[in-house]
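What follows is calculated from the coordinates using simple rules that are stated; it is not laboratory data. Values in this document were obtained by computation on a predicted structure and should not be read as measured data. Cβ atoms are built from the backbone, for glycine too; each structure is taken alone.
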Structure 1
Amino acid sequence: MSKPDLHTRLQYALAWIRGRTDVVPAAGVILGSGLSGLADRLEYGDSIPFAEIPGMPVPRVEGHPGRLVIGNLVAPGGAPVPVAVLSGRVHAYEGHSAEDVAFGARVLCGLGVKGLLVTNAAGGVNPAFSPGDLVRIVDHLDFSGANPLVGENDERVGPRFPDMTTAYDPALGACLEEAARGLGLALRTGIYACMLGPSYETPAEIRMLRALGADLVGMSTVPEVIVARHMGVPVAGLSVVTNHAAGLTPHPLSHAEVEQVAGAARDRLASLATAFVSAAFR
């Protein structure tokens with residue numbers, strides 16, 4: 001049996017989800033490694049395992065629960081904002097195609113969100129960044145080797161050649177900055193480099209990325225941003241620096257360290273995301 005085209009596959013998933021909830025989310029959020037705390041803050045949330053959603057790929061990496069949670073997010077003193085949250089994501093290094101890696105973001109956009117917040121745990125390429133820092137992504141470099149738009153384009157989903165000049169929306173970025181100031185949180189800005197993985201980068205690769213202007217490095221996020229822009233949805237990006245990149249520390253890199261530092265930062269990230277969503281999508 002042949003695989004359904006992207007539009008049909010997306011409509012199947014959306015119809016199934018809409019059969020589970022009547023909430024129309026105003027904002028979508030994708031949570032990276034160890035950053036699932038925001039999903040726990042949703043009120044009246046309906047938690048749906050990825051495995052139950054038709055066509056939805058399932059993550060197999062520690063720190064990515066693989067749940068779609070839809071409910072109301074309420075900031076202190078604010079009004080409820082309906083939100084759809086992907087708690088976890090899949091990665092190309094797991095063997096998924098670029099189209100599959102980005103499918104969860106397409107689902108959020110197809111549910112009608114007005115904007116998307118993508119988060120990740122990232123290595124610090126910029127030596128001025130320290131583990132635990134929160135960084136607003138202002139642009140990216142894509143070294144993943146695969147674009148989720150490769151192949152026949154379906155105009156029902158988006159244009160053949162989407163513009164990426166403002167991949168990360170300046171207005172949403174300004175809202176993130178304002179939310180951080182309101183909470184008294186330091187928020188840096190930086191450029192994110194996406195690598196295929198799963199091996200971490202060599203010191204020489206980190207020197208190359210730094211020379212090209214990268215401040216952060218990771219193995220996700222960019223495919224999701226590309227498809228969101230393809231579907232006309234504005235994006236804000238937020239990284240948690242979990243470690244100094246290779247060559248900037250004498251210690252070996254490990255996923256356990258990534259999860260540990262991300263876990264320690266998840267409450268700050270959840271508070272920032274809550275304040276941001278409440279202000280930007282109320």
Structure 2
Amino acid sequence: MILVTGATGTIGSEVVRQLAARGEKVRALTRAPEKALFPEGVEAARGHHADRASVEAAMTGAEIAFLVGVFGPDDGGHDRGLVEAARAAGVRRIVKLSGIGAGNPAVGPVGTWHVPGEQAVRDSELEWTILRPSAFATNTLGWAASLRAGSPVPNTSGDGGQGVVDPRDVSEVAVAALLDAGHSGRTYTLTGPEVLSVPDQAAVLAETLGRPVEVRGLSSAEARAYLLGLGYSHTFVAASEISREFVREGGNEVVTDDVREVLGRPARTFREWAQDHRAAFGEG
């Protein structure tokens with residue numbers, strides 16, 4: 001049995017789909033099983049990373065677990081709790097989804113959020129793998145409404161680039177690590193094949209969609225107001241300001257070959273992702 005936490009999220013849902021397609025026995029942890037659409041044969045379990053009792057119940061009988069826990073500054077203890085629950089349930093292998101720059105002081109508070117969970121993983125005495133993906137290509141889906149309205153897309157990171165990664169690649173690496181003990185003891189930094197800024201991504205989308213995609217740079221104050229408007233907390237927005245500046249100054253202009261090392265093929269490009277998701281931006 002493989003338990004997937006965060007099973008309806010960007011990465012977790014794809015991990016569930018890929019495991020099910022391989023015929024693996026999968027249990028998917030979600031807050032609302034009645035609303036989730038999982039592949040046939042997947043067992044849905046009600047719970048959340050912050051509800052320790054539900055996590056412990058979901059871990060029962062699992063041998064392998066995909067751990068998705070941290071969502072903000074107050075979740076480090078719950079992240080450790082996922083690992084502790086896995087050990088107590090007799091899970092033998094864990095794969096933790098972390099984030100690029102975890103533990104790097106230059107990233108600011110955001111860089112510390114995954115540290116408790118990562119340390120718990122390394123101290124667990126289980127087979128473990130840690131995945132540190134860069135910015136997801138799917139982040140640009142947040143621009144869809146602006147593009148449909150003909151409005152400029154917001155840019156909070158200036159000309160700073162990132163190794164934008166296709167979440168499908170992250171999920172494939174996760175599945176490989178879940179199924180193959182040969183990845184144990186490894187920390188993979190997962191990126192796409194090139195560094196791209198927000199204007200670079202906008203240019204790719206413009207070519208893909210066949211229409212202009214304008215970009216509007218936001219000042220720090222405008223970026224704070226924009227993120228608060230999206231529903232992020234004041235604590236989150238304040239903490240992320242340092243990480244946004246880190247990106248603006250080129251601190252996250254990192255490209256690795258870890259996707260190729262694990263999957264035996266190059267990482268997908270942002271252009272490939274954009275072509276495959278044209279419909280999300282109003283293109284058939």
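From 1, 2, which structure was FRET efficiency 1/(1 + (r/R0)^6) of positions 54 and 158 (r between Cβ atoms, R0 = 30 Å, to 0.05) = 0.15 calculated on? The read-out comes from structure 2. Sorting 1, 2 by mean count of other Cβ atoms within 10 Å over residues 38-45 from high to low puts 1 first, with the largest value. Among candidates 1, 2, the computation of distance in nm of label points 7 Å out along Cα→Cβ at positions 30 and 214 that gave 1.7 used structure 1.
Suppose Rg and Dmax of the Cα atoms in Å works out to 17.6, 55; of 1, 2, which structure was it derived from? So the calculation was done on 1.
Work out the source of -9000 here, i.e. which of 1, 2 gives that when helix-only ellipticity at 222 nm (-39500 (n - 2.57) for each DSSP H run of 4 or more, over all residues; to 500) is computed. Of the structures listed, the value fits 1. If we compute FRET efficiency 1/(1 + (r/R0)^6) of positions 6 and 174 (r between Cβ atoms, R0 = 35 Å, to 0.05) for structures 1, 2, which one ends up with the highest value? Top value of FRET efficiency 1/(1 + (r/R0)^6) of positions 6 and 174 (r between Cβ atoms, R0 = 35 Å, to 0.05), among 1, 2, belongs to structure 2. Highest-scoring entry among 1, 2, by distance in nm of label points 7 Å out along Cα→Cβ at positions 206 and 230, is 1.
In terms of relative contact order in percent (Cα under 8 Å, 6 or more apart), the structure with the greatest value among 1, 2 is 1. Ranked by mean count of other Cβ atoms within 10 Å over residues 198-205, structures 1, 2 are topped by 2, which has the highest value.
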